[in-house]
Structure formats: structure tokens, C-alpha cells
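Okay, got some structures for you below.
Just so it is clear, none of the values below were taken in a lab; they were calculated from the coordinates. Computed from a predicted model, the values in this text were never measured in an experiment.
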Structure 1
Amino acid sequence: MHCNALKVLKERGFVEWSSHNEELDEHFLNNMVTGYIGFDPSADSLHVGNLVAIMGLAWMQRLGHRPIALAGGGTGRIGDPSGKSAERNLLSEEEISYNVGRIAKQLEHFLDFNCGQNSAVLVNNNEWLKKLNYIEFLRDIGKYFSVNFLVNRDYVRSRVLDPDKSITYTELSYILLQAYDFNHMYNELNCTLQMGGNDQQVNIIAGMDLARKKSGGQCYGITFPLLLNAQGQKFGKSESGAVYLSPHRTSIYKFYQFWINVDDSDLEKLYKLFTFIELDEISAIIEEHNKNPHLRTAQKKLAWNLTCRVHGEDAAKRAKEASAILFGEMDIKEADAELLDTLSAEIPFAETDSIIGGPITDLLVLSGGCASKGEAKRKIKEGGVYLNGVKVTEESRLISSEDLLNGGYVQLRVGKKDFRLVKFRG
């Protein structure tokens, strides 16, 4: 007997829709189920929006079943039109291959690829799709799909009927290729389950149908809910765009800060989906948080948990300290040069050769904290300027070598939230 992963996935909020509910329950209880999710390699990094799918696979494995991560190296050369209003730019095989390699590394933070019978498997559908013969594909696969079925999909119809849009035959073929993937993995890897976002439901059903008609196989499908934040926007976006798992696309500090900024009303849902913390412990965390929500203790635990998992504990520690400095929870004088270097990439930063002996007003203008010396003097008079966390009270205040922090930095704050760093190159 195996653990009923469907029950756990439902309790944690992963399941929007599932096929053959009772049969799927039995399937999980009586078998080690092999299930897959496809990942689009159109970029060299996954993003926070992919975390529901990644954690869905991770929970499957944690519960004794076998996850397959399918990198769409073949289908990625076409692009899934689901939910898209226009055709995507096509990438070269070399670009896609590079992206698949980067994505595989990121998945290793969540999935165990070497743990025995239910080790995770990474496959690339380019391996079998590139071998397809067009005539044979039309004869052996195309005959199972009616044009009516394809054209009646919402995302197809919307682009066919809109005179300003169109859909290519290439994109229309995508659903057949994804169905072929499911049938192929049913035969080669005993894969009986496909999971994906809610926009994948039709594609998943098409694959189940093909496996049944062509291979006589009973397969199943699960779709995850579309995750929205408290403002009703697609989760995983920040003001500067998508939040990526790669530090080259989204800095570790910004990744950490993204979780610090999530809304209180989203916390329980996010803990259930994105951590392995047990449900009763999640309830305790939320209950404790609600006593003093302004301290954001639940957000800090969530940020720490996810930053450790994606970037490692050392990187998470740096992000946590940088955040603590900017929010006044840590004295900047305690920061070492490496931490200040981290901060300099996150807040407005300037360098100068002539800082010692110069007036702070010059520094305020150089850093961009004030537009002019006159404004700098006025801000100081109003009590709104801080040097290394200490309020500046004199307009004529000069910078001395004693003001320099580790690495030759000084920190300025104008008002409550406008932080600036200046580095002395001398």
C-alpha cells in the first residue's frame, strides 16, 4: 500500500480539477504512481509562478510516488498557444538545450534524482519528437483528433475569430505533440498521471484519450489552480516583472523581499503550497503571526524557508541581514564589506574619490537623495536625514574617516524609506 497523494495534494490546495476521482484515489493507494509535469524551456530559469508545479512533483515524491519533470525541448521549439494571444518567438535548438540544462539544476533543489525506486526522472521530449516522421505521425496520431475538437478550444477560437489575431498551423499542432508525449511516457516509463496548470486541462485530456485509444491505457489528470495574489493578479510578479529562481535574473535579496511583501491573507495558502511544513504547524505559525501582524513574522519564516531552498542557507542569511538593515532591525555598523556590497546592488549607489572632509550636503546631491544643496539643507533642518542610521542635526556636518563603514561605505537615508549608499574609492 502507498500513501494517498491525491488526498494530501487536495488538503494543501494543489487540486483544482482531477479526472476519475475515485479510480485515481485507488490508483494512488495501490501503486507507486509515476506522474509528470512539463516545463517550458523558453527561458534559462523557472520563476515563482512555476513553484506550484514543482512542489506538486516534490510532494508526490515525498509521499512515495515517482515524479517526472519533462523539459519541453521539442515542444518548446513551437510554443504552447494555451492562454497566449499571439505567436511566440521561436528559439534555436542550442538556446533551448542550454535552458533545459539550467532548469534541471533548479529542479534539483526540490526533487531527489537519486533515492532509489521513486527517484525523480528528467526527460526531454526533443529526444523522441525529433525522430517523428510527418507522414507516419499524421497516419498514427492525427487520425485520433478531430478539427472540431481543436478549433473549439477557447484559446484557439479567440484567435481564429479575431480579425486582428491569428493562430498558425504550427501552434495548432502543439496539442497533438503534448498528447503524444503522454502516450509515449505511458508506454516507456509506465507514466499514468499528468499534472499541470488549469490552462492545461484540455491538453491533459487529449493525452489521456490518446493513451486509451492507441495504447489501451488508463491514465489520469490533475490540474492546479491559477494562483492569484490578494490583489487578484497572477502570483509571482513584482513591480519589475516575473520573480525568477535564478539569481542572475532576480537577485537573492529581491527574491527574499518578494516573500516578505506577500499579503497576510495569502500566507496560509502559500505555506501549504510552497513548504513541506505540516498543516498543524502552519496553523500555529499563522496564529502566532496574527497576534502582531506588523512584525511580519510569518512572512519572514516563509522568505527564509524558500530562499534557503532555492539559493542555500548562506545566501538566505545575506538576504535576511540586508533586509534587516534596510528595515532598521540591524545596525548598519555591524555589516561587513560583503554585506554592504550586496546592498549596493539593491539600493541607489554612488562612488566618489573625494568624500573625507566634504560636507554631507554634497554627498546627498551626489547620491541622488536630494536634487540640490538647498534641498539637502532643508531636509536636514526638518530632521529627515540620517548618516549610518544616526540623525544629522547640522547642515554643515562634514564627513570624516570615522564615518566610513567596512569597505569604505557610508549609508544615507532621506525620509523614512529612501536609502542610499556611497563608496569612497580612496
Structure 2
Amino acid sequence: MAEAAHSIVDTANLIPEIIANIDGIRQLRRDIHAHPELCFEEVRTAELVATKLTEWGIPIHRGLGKTGVVGIIKAGSSERAIGLRADMDALPMHEQNRFGHASRHPGKMHGCGHDGHTAMLLAAAQYLAAHRDFDGTVYLIFQPAEEGGGGADEMIKDGLFELFPMQAVYGMHNWPGLAAGQFAVSPGPVMASLNTFRIVVRGKGCHAAMPHLGLDPVPVAAQIIMALQTILTRSANPLDSGLLSVTILRAGEATNIIADNCELAGTVRTFSKELSALIEQRMREIVQHTCLAHGMACDVEFTRSYPATVNHEQPVAVARQVMAGIVGDQQVLTQQTTMGAEDFAFMLQAIPGCYCFIGNGADSGDHRSAGHGEGPCTLHNTSYDFNDDILPIGATYWVRLVEQCLAVRIG
């Protein structure tokens, strides 16, 4: 278990059997970390998950969302059911860490801790299968393709909630900057929607020494970039949180040629459908009229990828009570909203549920093994590594949550 310097949790509140088995779970986590797989490619990871669940006597269903795995643990006679979700995919990043379990596949890395999420749910599954101190059904949802692939939505489209009816679904993500032994959870919006846009300004190329013979799209694109920033400052209610960033600008191939076209692309994040719709409307108006004023045409694409992640009050209340019983009420913090996006949002749109953060420790990454990279231990950083000290904390939370939601009824 974690040294005192790395965790503020009282180990007396953790499940002893989970602590006793944690070395094996840690090995699984590091094995997954060493063999990262990108979205919808999680064949090896899914096989490892399926093998362990089967070994523990847990029936499985495979193939939802291509590589998804669902484990089914039943106890008692109640028809009540809940789902616990962990994501399995890695990121297209080149890992800078050099410790023993660093990625063996260049350009692929578990830089967001999905290896740890999978391991925590496996640890809980092992205990729940052995004890079954609840009345109902637990669905263990091992989901592919959270990192941009919308794996949650794909599992839903493949019939997740029809095949496995449940009253609530719960998700959890590690959070660097929160101490190991802390949780954060709140009702309402906690993560933003993910929207992307692509704009093409269509000019007319010519020799750069004779700009009057063409239509230069670059200065028009520059005007558009600046004008887009007025959407949030002048068109949107200043009390509504939103973000609009142009992250890609492409034009031209030579210094003496004015390009035919200039492409802009970027991201829009909001916590409401209404603000996303307003931004799209104003974006189209600004782009079209700016191009028209300069005698140019344009293309505008606005894609809604992930909705906002919005927690439901009752599941949050249950989760908070369970967390407080493990780490103490003072260590269950208010969940700070973030402009990051999460495809668990699709599940929360379908049924009630709760998405929480579990502390991964300080950004300095004191928990990392010797040989880590020079960067901070933050999500999507090439020097990140999941904190194995929190494996029993997260696994205990999953087990106690099941026992609370599916409590055995007396009489």
C-alpha cells in the first residue's frame, strides 16, 4: 500500500482483501501500460480483461463498441442493477518515461490513466465475484475509444442499455493535483462538450509579387480569427462558460505564391447545447460575411462530438456518501468544472449516473518510478504515469458503491 507521504487515506477504511491482492492488480496495470492500444484497437487489453473476469467466474459479453467487454455479476434475487465503467484506450503520444513498464509501442502511450481505471475495476470485480454481498446485478463496463472515438456512444448504439438494463451508471477518472486519498464529485455539468470546426477560405492564387491579380485568403483568415473571439465576449451571455480556440492554420507552400485557399480548424467547448448552437450560428455568419466582403467563398463545418458531462443529483449523493465513508467527509471535494470533454457524457444522457474524480497525487509525480520523463505528471503529458497507490482506494470505492446501491434488504 502507499507510503504515508503519497496518501492521506486511512488504510483501515480500505478492504483488506483488495490490499492483499493489489500486487497482482498492479502488475496487470503495468502490463496494460506497457502495451497501449489506441481507440477501437484494444484487442489485447480486451482479451486480458475477458481472461481475468472469466478466471474469477464472471460471465462476459464481448463486441459492443467493437472491442468492449461487459462483465456480469449477479447476487440475490433483486432485479436492481447498476453499471460501473472503465475506459481502456491509450493516446497517440510518444512516451518519455524510461521505467520498466514504459510503452513498448512508439507513438502510443497510456497518458491519461485508462490503464489504472481498468485495473481498479478489475480489482473490484475480483472482490465482488468472490463475496457478492449485495442483492442485484453489477455490470462491469470496459469501454473502448474514449479518446476521440466516442466508444461510449458506440456501445450504446450496439444495445448496451437494452441488453443490460440498469438504474444508474457510474464512472471515475484519476485527477492529478488532487491528493491520493481525495475524491471530487458534484451534481450538474462537470465537463464540457467537445465540438470541432473547420473553415476554408477560398481565394484565388497568384504570384506573390502581383497580389492584385488574385484573391489572398490569408489576411481574410486573420480577420476571421480575430472576429471569432468576439462571439464569446459580445454575443454570448458573459455568465455562460465557453471556449473557442483556433488551433490549426494552413495556407501556401512557397514564399512567392499566394495560396488558393486557407484552412482554419479548432475546438469549441461549452456546458450547454444553447451556447454551442449560438457559437455555430455566429461563426457561420462571421465567416460567410467576411469572405463575401472580400469577394471570396468559404466552407464551414461544425461537428458536435461529445455532449457536456452532466451528473445527476441522486447518484452523486450516493457516491459522496460512499466516498466519505472511505476517506472522510473533508476529503470529498467539490468537483471543479473543466473544459475537458468525456464521452461518459453519452451514458449520462441515456440514464442517471455520476462521474467523479479520484486524486492521482501531486503534479510533481512523486509516485513515479525512477526513470520517468522530465515533464510533469499531468494528463496527456508524455511523462505521466498512473499512481498505483490509489488502486485499492478506487477499487474499495467501487465495491462499497455496489454494496450501497444494491444493499441486501432485510425482511
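Of the structures labelled 1, 2, one was used to calculate helix-only ellipticity at 222 nm (-39500 (n - 2.57) for each DSSP H run of 4 or more, over all residues; to 500), giving -10000. Name it. Working shown, then result.
Working: 1: -13000; 2: -10000.
Going through each structure in turn, the value belongs to 2.
Quick one: Cα extents along the principal axes in Å, for residues 129-208 alone came out at 43, 31, 20 when computed from one of 1, 2, so which one is it? The partial results should precede the final answer.
Working: 1: 43, 31, 20; 2: 77, 37, 25.
Matching structure: 1.
Kindly point out which one of 1, 2 the value 14 was derived from, the read-out being relative contact order in percent (Cα under 8 Å, 6 or more apart). Please list the in-between numbers first.
On the way: 1: 14; 2: 25.
Checking each candidate, the match is 1.
When P(r) over Cα pairs in 20 Å bins from 0, in percent is computed for each of 1, 2, which one produces 22, 45, 24, 8, 0? Before the final figure, lay out each step's value.
Working: 1: 22, 45, 24, 8, 0; 2: 25, 50, 20, 4, 0.
Going through each structure in turn, the value belongs to 1.
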